[in-house]
Structure I
Amino acid sequence: MKPKILIVGWGFPPKIDGGLDIHVHHLFKELEKQELDVSLALPAERAPERPKIISLETGEGDMVERSRRMSQKVAEIAGDFDIIHTHDWFGAEAGFKSKKYSDVKWVSTVHSLAGGRTRKPDERLEKLEKVAIEHSDLSITVSRKLQKEISEKYGKEPEIVYNGFSKPASSGIDIKKRYGIEDEMFFYVGRHAEQKGLEHLIYGFRKVLEERENAKLVLGGEGHLTGSLKKFVEILGIQNNVVFTGFIPREELGDYYSAADVFVSPSVNEPFGLTITEALESNTPVVATKNGVEEITDSGIVSVRPNSDSIKKGVLEALKNGSVENLESRGWEEMTEELLNYYNSL
């Protein structure tokens with residue numbers, strides 16, 4: 001008998017914050033394709049109106065307060081399902097309460113640790129992720145790199161299920177023409193946060209300009225560091241060579257990757273790296289610090305350290321290498337099949 005599954009997420013296209021939301025989106029769609037009885041619980045303000053998506057009011061407050069209210073509502077409906085699959089710290093209380101008050105089996109996927117996202121992690125988040133890792137019936141993570149971090153911090157080794165690769169949508173826009181770029185274009189997209197190492201990228205790019213004076217760095221996305229990064233660019237005197245795009249619509253993302261001569265992922269900590277897979281699927285060479293993607297393919301990736309000299313060297317090497325050939329890819333259906341095997345083992 002096929003299990004009845006409840007996934008607990010936080011975002012769904014077009015309202016997404018990062019790789020976790022993309023993972024949940026693809027998992028939900030792939031399970032639907034297999035005609036399984038799957039539902040997805042989301043905060044009301046981020047939930048599209050469509051069948052099998054459960055919209056839950058979370059009220060006001062920060063994400064911790066809202067996830068707590070959402071958890072109570074999830075626990076109230078969990079008894080209607082065989083498996084509840086939560087993600088990261090925000091699903092920990094939902095999974096714990098659901099398991100406590102019903103016969104549901106709890107699967108928890110850890111996409112990143114709170115300590116890897118910021119220099120000063122919130123103790124509340126660390127307590128919740130500890131609960132998810134220690135009390136779920138099955139804990140899963142997305143790379144050996146993150147598995148090792150979890151083992152060192154919490155003394156438990158989750159199972160590993162790698163993400164799939166995503167080919168981003170394109171709309172046919174000429175990105176270089178939009179921004180007046182006539183020479184090399186280097187590209188980053190993602191949150192502007194401590195974890196992402198953008199100060200190393202910007203300083204490394206200034207050093208690249210010593211050899212490629214007309215190159216442009218296009219920084220997609222936004223975050224709490226955007227203002228300080230813009231000031232850093234001005235201090236370095238390279239504002240004419242750096243473009244801050246702000247949020248990039250998903251339907252245009254492929255246009256940016258395809259236009260880029262090199263995509264750079266300079267993260268201080270990158271448990272997997274879905275933007276890396278999107279760049280590779282667009283045949284764009286990648287310069288990246290240590291990540292989970294390189295555990296399953298090294299096609300088109302130039303490995304660097306999170307410092308400006310290493311990033312400069314990597315960017316120039318990637319330019320010389322050119323577009324990605326013979327990519328070893330991985331479909332979201334492969335990821336889903338592996339998760340289904342774990343579901344059926346519970």
Structure II
Amino acid sequence: MLNFAIIGCGRIGTKKHIQACIENADIINLVAVCDIKKEKAEQASQIYSAAVTKKPSVYTDYIKMLESENIQAVAVATESGLHYQVATDCMYMDKNVLVEKPMALSTEHMDKMIKLAKDRGLKLGVCFQNRFNAPIQELRKKVESGGFGRIFHAQASVRWNRNRDYYKQASWRGTWEMDGGTLMNQCTHNTDLLIWMLGGEVEEVNGVIRNFNHDYISTEDFGGAVIKFKNGSVGILEGTSNVYEKNLDEKLSIFGENGTVVIGGLAVNKIETWRFENENSHPFQNLPDPDTVYGNGHVPLYRDFCEAVTTGREPFINGEEGKKAVQTILAIYKSSLTGSPVKFPFDFSTLEMKGYFNK
């Protein structure tokens with residue numbers, strides 16, 4: 001059993017991280033939960049104890065929690081802008097860390113997190129749980145087996161609605177200091193899948209962002225990009241929170257010389273098109289949607305991370321893998337700021353975008 005703790009008991013923490021601990025109770029012992037708002041931590045503890053009949057300790061100070069409890073691994077599910085500080089504090093106290101996306105908001109901070117984990121012999125995992133979706137796993141098998149032949153290009157789109165009520169729920173949302181905009185918050189998962197399927201090595205990004213319809217936030221509500229990969233493939237990314245009047249869809253489309261696949265659904269969880277020689281359908285075309293856009297991937301993601309800690313192997317989505325989508329979105333921001341394509345590698349932070357829409 002791995003002694004575990006959760007830092008951050010907001011919406012994602014209570015909906016998905018607690019569920020993942022409950023459904024992996026055979027290998028996870030949730031020792032403690034922490035949130036600066038005690039009532040949220042209490043709620044998370046109660047949800048867990050109702051299912052597992054063991055009540056995790058409740059804290060409002062994560063440093064005190066780490067000093068007081070026997071904890072081997074920590075999930076960081078705080079506001080995005082706090083991921084770096086909380087994760088590094090935990091690693092300096094020799095805790096393995098599973099961090100929500102985005103792992104940090106600057107290339108420098110991501111690099112420091114990756115190096116710190118290696119230097120201290122710890123595991124660093126990132127919550128890109130949609131990689132565990134059954135249709136995504138099927139697609140990945142086709143990519144790895146060469147079923148597409150040469151992959152020409154791929155397109156990822158997130159066409160959702162986020163209104164004023166959404167941003168009112170938390171003051172950190174839609175800020176460059178703590179969040180980023182639609183690309184960083186809503187589109188990171190699909191960006192990760194796009195990069196993963198196209199080989200993972202980005203060469204250049206040409207991007208554009210706009211704030212069309214959300215003058216009460218500092219960041220973008222639309223972003224698009226052409227992403228050039230070192231292997232010659234091209235990715236096209238589109239993300240918007242302006243869809244009238246509710247979420248439309250999230251899609252990942254892959255186009256190769258011997259195959260075409262489109263995966264859609266609420267959380268890229270349903271195969272819509274599956275075309276290869278002698279294959280024009282797939283059983284996963286009729287899968288039901290999950291209960292939320294978070295999908296159901298946190299459960300297998302947690303199991304993979306815990307097994308990585310106990311066996312010493314790398315997590316399926318480690319720091320290096322978790323960095324790629326965030327770095328690509330930072331490249332879109334930098335491209336928008338400079339008006340030029342951004343070649344990799346580069347250094348950038350969301351803080352450099354402050355005031356961008358006030359010009």
Structure III
Amino acid sequence: MNAPYTYHLPPELIAHTAAEPRDSARLLQWPEVAESPFSNLPNLLKAGDLLILNTSKVIPARLFGTRPAREEGNPDIPVEFLLHRPLKPDLTVWQTFAKPTRRIKPGDVITLEGTATATILQTESHVHIQLNLPPQQIPAYLEANGHTPLPPYIKSEDTAETRQRYQTVYADPTTPGSVAAPTAGLHFTPEVFAALAAKGIKTAPVTLHVGAGTFLNPTPEQIASGTLHAEYAMLSAETATLIAETKRAGGSVIPVGTTALRTIETWAKLGSPPEGFAEDTTLFIRPGFEFKVADRLLTNFHLPGSSLLMLVAAFIGEDALKSLYEHAINQKFRFYSFGDTSLLTKA
């Protein structure tokens with residue numbers, strides 16, 4: 001890494017498709033510098049360890065529609081929305097990215113694919129829209145008419161197979177809301193979970209609805225303020241109890257992915273309330289951060305300049321981060337959302 005959090009990645013190391021089967025992806029242990037298939041994960045952990053899983057379900061969050069012409073004889077305007085963050089729990093109101101923003105204004109009613117409409121509520125600062133559907137119909141509408149918002153660096157078609165592979169096997173259908181997958185979890189299979197359970201390794205769910213801001217590098221304002229874009233997170237009383245019991249017994253708490261890590265460390269920052277929490281988090285984890293819960297971390301290989309790369313630097317140290325990525329590139333690990341993964345121990 002030359003400048004902070006930048007590195008050169010040969011384009012052929014970007015994974016455009018996921019490993020098949022899921023657990024055949026490569027896993028790099030650090031600082032041991034040992035490699036094995038992901039299916040070997042149960043042998044790398046010990047009885048009494050606790051894996052934290054972000055069970056948020058990815059929704060098909062890219063919507064296409066048209067804004068009716070304002071004057072007779074003019075053409076309708078194609079509009080694209082990327083749902084970014086739900087502003088109501090019933091998923092009726094969203095903060096979105098919209099194209100072209102300059103061609104829409106508050107009060108416009110956009111005709112969406114699949115005989116639905118959306119009303120523009122505001123365009124200043126952020127675009128807010130209301131989906132004009134009964135709340136109970138919205139998940140099914142999005143599944144039928146939305147498009148999976150694959151990251152821009154993945155060159156894959158939005159097919160049923162791609163949509164299925166861009167979802168963890170443990171995604172909870174009752175907690176839809178992510179517009180990007182918690183990708184470290186994409187490698188798990190029922191067989192891996194069975195082997196973990198047989199060894200006495202537990203799992204506990206959390207929810208963090210991943211927003212489209214995860215694709216963007218931190219802004220100067222975010223770096224100055226030490227806060228990221230807001231994302232809804234939830235940790236239950238049951239998970240809080242399991243974390244406390246694991247810590248008392250000397251086990252390791254291992255978040256699966258940066259989103260699970262942000263959730264448990266947000267809980268710790270709130271004082272580790274035994275009842276858990278459910279609120280937006282803007283936690284920005286970067287070097288100097290003091291981890292209170294996570295002992296190890298499962299995470300894929302991240303984009304240069306991203307807040308996720310800064311999080312990994314905080315967890316293992318900046319020098320170790322440089323060595324880790326140099327090794328992964330030299331050994332031709334596959335990078336980004338559909339790529340390989342790593343098991344890191346906190347410095």
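Any read-out appearing in this document is the output of simple, stated calculations on the displayed coordinates, not a laboratory observation. These figures come from a predicted structure and were not determined experimentally. Cβ atoms are built from the backbone, for glycine too; each structure is taken alone.
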**OP:** For relative contact order in percent (Cα under 8 Å, 6 or more apart), the calculated result is 24, so let me know which of I, II, III that is.
**Re:** III
**OP:** Could you figure out which one of I, II, III the value -9500 for helix-only ellipticity at 222 nm (-39500 (n - 2.57) for each DSSP H run of 4 or more, over all residues; to 500) was computed from?
**Re:** II
Subject >> Origin of the derived value 2.0 (distance in nm of label points 7 Å out along Cα→Cβ at positions 34 and 74; candidates I, II, III) >> reply: I
**OP:** Rank structures I, II, III by Cα Rg over 2.2 N^0.38 Å, for residues 210-273 alone and report only the one at the top, that is, the highest.
**Re:** II
